[in-house]
1. Once FRET efficiency 1/(1 + (r/R0)^6) of positions 268 and 308 (r between Cβ atoms, R0 = 25 Å, to 0.05) is calculated for all of 1, 2, which comes out largest?
2. One of 1, 2 was used to compute helix-only ellipticity at 222 nm (-39500 (n - 2.57) for each DSSP H run of 4 or more, over all residues; to 500), and the answer was -8000. Which one was it?
3. For the read-out relative contact order in percent (Cα under 8 Å, 6 or more apart), a value of 13 was computed from one structure; give its label from 1, 2.
4. Quick check: 4.5 is what I get for distance in nm of label points 7 Å out along Cα→Cβ at positions 364 and 388, calculated from one of 1, 2. Which structure matches?
5. Of the structures labelled 1, 2, one was used to calculate Cα Rg over 2.2 N^0.38 Å, giving 1.13. Name it.
Structure 1
Amino acid sequence: MRKLVLLVVLGFSSIVFAQKKSKVLLTIDGEKITISDFKRVYEKNLDAIDNEEAKDVEKNLDLFINYKLKVKEAYGINLDTLTSYVREMETYRNQLSAPYMQDSAFINKLVKDAYFRTKNEVKAKHILIITPKTPSPKDTLEAYQKIVKIRDRIIKGEDFEEVAIEVSEDPSTRDDQKSGKPGNRGNLGYFSAFRMVYPFEAAAYNTKVGEVSEPFRTSFGYHILKVDSLRQSKGEVEVAHILITDTSTNGEALANEVYKKLQSDEQFGALARQYSGDVGTKSKGGKLRQFGPGMMVKPFEDAAYSLQKEGEYSKPFQTRFGWHIVQLIKKHPIAPFSEMESDLKSKVRSGDRAQLSQKAVINKLKKKYAIVENEQAKDIFNRTDLKSISKDSLQSIILSINDLKITQEQFVNYLNKSTDIPVYQSFEDFKDSEILSYYKDNLEKSEPEFAYTIQEYKDGLLLFELMQQKIWEKSSKDSLGLKTFFNDHIKEYQPKVLDSIKGQVMNDYQNFLEKNWISDLRRKSVIDVDKRQLKKLIKFYKSN
């Protein structure tokens, strides 16, 4: 019963939300409750009612009044100040407000973009100029100017790969002198959605084949890229492999020997368990996780994708890990958008794209709110001792958002928690953060559905706690009261004894306690139902 109560009350509660043109149906101790308030609750519960008698409007109004009286009692004894309640509400409010911090239309666009970029893969090469982890304005400007000059060289006709070898700060570009591993000359091969940091992915897909992108920035620094081709994705494949880690001629000989065994109809899985040097997969018959383009070394990827029929296996081939034989288990082509939409939306919301959606919300709010920056108060940006200025000297208003006034002290506190980002950039981040916080703190005023839902949860939690104190704890701890109730109603339970039906008696006792409690609450309250409006309401539901 306890587990169900919170769900029940959430379905039966409602915020008294003032609505224009909605007549007052009843008042409880001066609190006006409109027809719209009751209709919202009543209609919300109709789907859960399985018989006509339970749909009776007057009976539901009585239950609604009982509920309102209980919630009023909970607020009256300050249950909303309990630490556990405050903590629970804070957690729930954060969860409930999270979708409002994202622009749903923008999210949908990102999801459609992600599907196109999943269905079509791009091949590109790049040049990187690294910036420090916490760059100064000077670092940023120098890196940008450097990448602009590099792009100009390529636009004027120099070969992209030759320039990449000369100037790119991506260490994989040039040959590794120690290991002898050849550099990639800036070539990244084919990739699709979610394989690169988002700014890089966006630049690649927004640049036409054969063209060089404008400079763009990621967390690594400044880049330019050139798109070589765009093709329909091959999808993903599921394969098993046998790895011979010996890279010498002996290893090649063993790989050929295993291949001959396969041609003699010996089982691939059994041979993998016997010969493979991949300790992570040999016990599973060599099975690897499903993968797509760009996730494996190129020779392995090429061999896997060249197989056409399930069960078909490759000839031995070599990678830097050794000699492989690959068997195709299954091909996984790109599914229709309708099948991938939910998963793509989850990836978009949990990845770096979500920041773009949040930024879109902030940009909308900037147009909606009255935001004022105090340029004089911002003069503190020029002080070298900014983080150690006394609080008394930081009380000027530096930013206002509608009626909210934000002091220099609040910004400095934010600055002390942040990394060594330049002050001017930190202020922009701080401003965005404050705008979003203001929106979140005032969601009840701007988003009616949020207001209804959060109030429902508030009232539901309070009622749960109140029922715990008034009914459940009393019935379980008051053994004398339970025994007295049993004796007073012993005719209803004969010939059974209390111990044999204690659960049933306790449930009846709880109902008895609640009934008496409700009667007491009604005696102490002034309840006035507008009979005329109630008749209209009954007539309305009978005719529909």
Structure 2
Amino acid sequence: MPVVTLYWDELERLVGVDRKTILENLPMIGCDIERVYDDHVDVEFFPNRPDLYSVEGVARALRGFLDIERGYRHYDVKKGDWKIYVDESVLAVRPYIRGCVVRGLKMSDEIIRSLMEVQEDLHWTIGRNRRRMAIGVHDLSKIKFPLTYKAVDKDFSFVPLDFDREMTVEEILREHPKGKKFAFILEGKDRYPMIVDADGDAISFPPIINAEKTRVTEKTTDIFIDVTGFDEYVDKALNILATMLADRGGVIESVEVIYPDKTFTSPDLSPRKMDISKEEIYGLLGFKPSDEEIRIALERMRFGVEKIDDKIVRVLVPPYRADIMHEWDVIEDIAIGYRYDRIEPEYPKTMGIGKSHPWNDLRDVVKEIMIGLGFLEVITFTLTNERVQYDWMGRKAEAWKDYVPLMKPLTEDHTIVRTDLLPKLLEVLAVNKHHPMPQKIFEVGDVVVGMKNRLRLACCITHSKANFAEIRGVVQAVMRELNLDWDVEESGDQAFIEGRRADVIVKGKKVGVFGEIHPEVLEKFEITNPVVGFELDLTEIFDCGYLL
């Protein structure tokens, strides 16, 4: 999840209240406060609210929540005389493009910083690391319209941002820091997307890098924004940026995007209308707020309320709310706007006697054993991706049969539910390799294999002399403490070095694996020291009940 840095001077000015009030209410709009400093606060928002990745978006939300400025805000879009022609050659490469012009900005350090930060956060979240959507911001005064969006070959050249010499597309992908980082998006292509102006000069090579020619500086007053990609998230990202800059006093002008067979005008900042069932509201909330309470709650969350009758509430959804896909999303905002602290808790109508689940009892025993052996517990995300779980580990798996993919993942890093703990532990070691050695970590947690929950235990040890004998000793100690008879067989797990790996056998069944992690696996995770580890399937050994 993105961490957003909010500077107190601009946040207090934009919201109109002091920092004490802001700190008290930030968690109420759905964020975690990470760190508080004298000059700024770091907060973390869920990926489903990309409109809150900027100080402008947070200020807008807080002003509504604090009853300073409630309700839907209308954003004017002046008709502009700006055109982008889309050449047929680019349609098979990166087909979507939208744009807008924002005039009358005073590009201070804080606005440039905020714009750059929200741009990168949008790239990472809804842009799926620029694959799905990428943004370019340019100084309008340095561009000659109309623009053409087309595909070029690898020899096309221009001066990329942060460089002082012309480079071909091929050189940029091979030598430029951004080119090397994002070349994977265009891998296998023999033609590349490019936005050129009326003089034939490149202004952007999406999704890689802008041209140095259109760099935004403190002297910039008018900017042009292009967004390219593959689906409707192009429009959503543009709306977030346009409304953010409008909140800073910018005047938005439309851009006409002309395809071979159709024409679009962007941005479209008109509200989307949704009818919300009152019966659904009452059912999900668990109580019946009055019509006025529903209206106030929605207006606090910056929705417009067009109509309330006996059956439905018709709301106007702001154009920057990329997360509103279902009426339940609106009902959740009604609960937030009503304020959770006003909802009175009730005892359940059906009484019962609570007791710990056998799953948790086993988890506690295993934790105590591992801590007693000198290991440090870590807790990692249950969501991961095929690359880390299988490709980097040298393993293979089949969707649904072996692992559960997400229907609508928010980022490329979180596309499946984890099936193994070891890859997650290697990720932890990778980001802590600068810390003192040895490092000994473990995790006991859930995985989902073949659409069924399993309880697993995994551990890793890394230092310059980590070896098979060391990890065998740990496995032996764990099995002794769990009072288990066990044996080993030669393993074929490609994540480990051949001849230095073994399967754990209990009552004739394979229940785990241990050994020395293969150097090719370590190279993928960018780990420099040897690593040994094991993973045990506890639900294969113990009858610890079923966990939903």
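Readers should treat all values here as calculations from the given coordinates under stated rules, not as data from a laboratory. Quick caveat, the model's predicted, so the values are computed rather than measured. Cβ atoms are built from the backbone, for glycine too; each structure is taken alone.
1. Details: 1: 0.95; 2: 0.45.
For this comparison of FRET efficiency 1/(1 + (r/R0)^6) of positions 268 and 308 (r between Cβ atoms, R0 = 25 Å, to 0.05), the top structure is 1.
2. Numbers: 1: -16000; 2: -8000.
The structure behind it is 2.
3. The read-out comes from structure 2.
4. Details: 1: 4.5; 2: 3.0.
Considering all the candidates, the number was obtained from 1.
5. Numbers: 1: 1.43; 2: 1.13.
This value belongs to structure 2.
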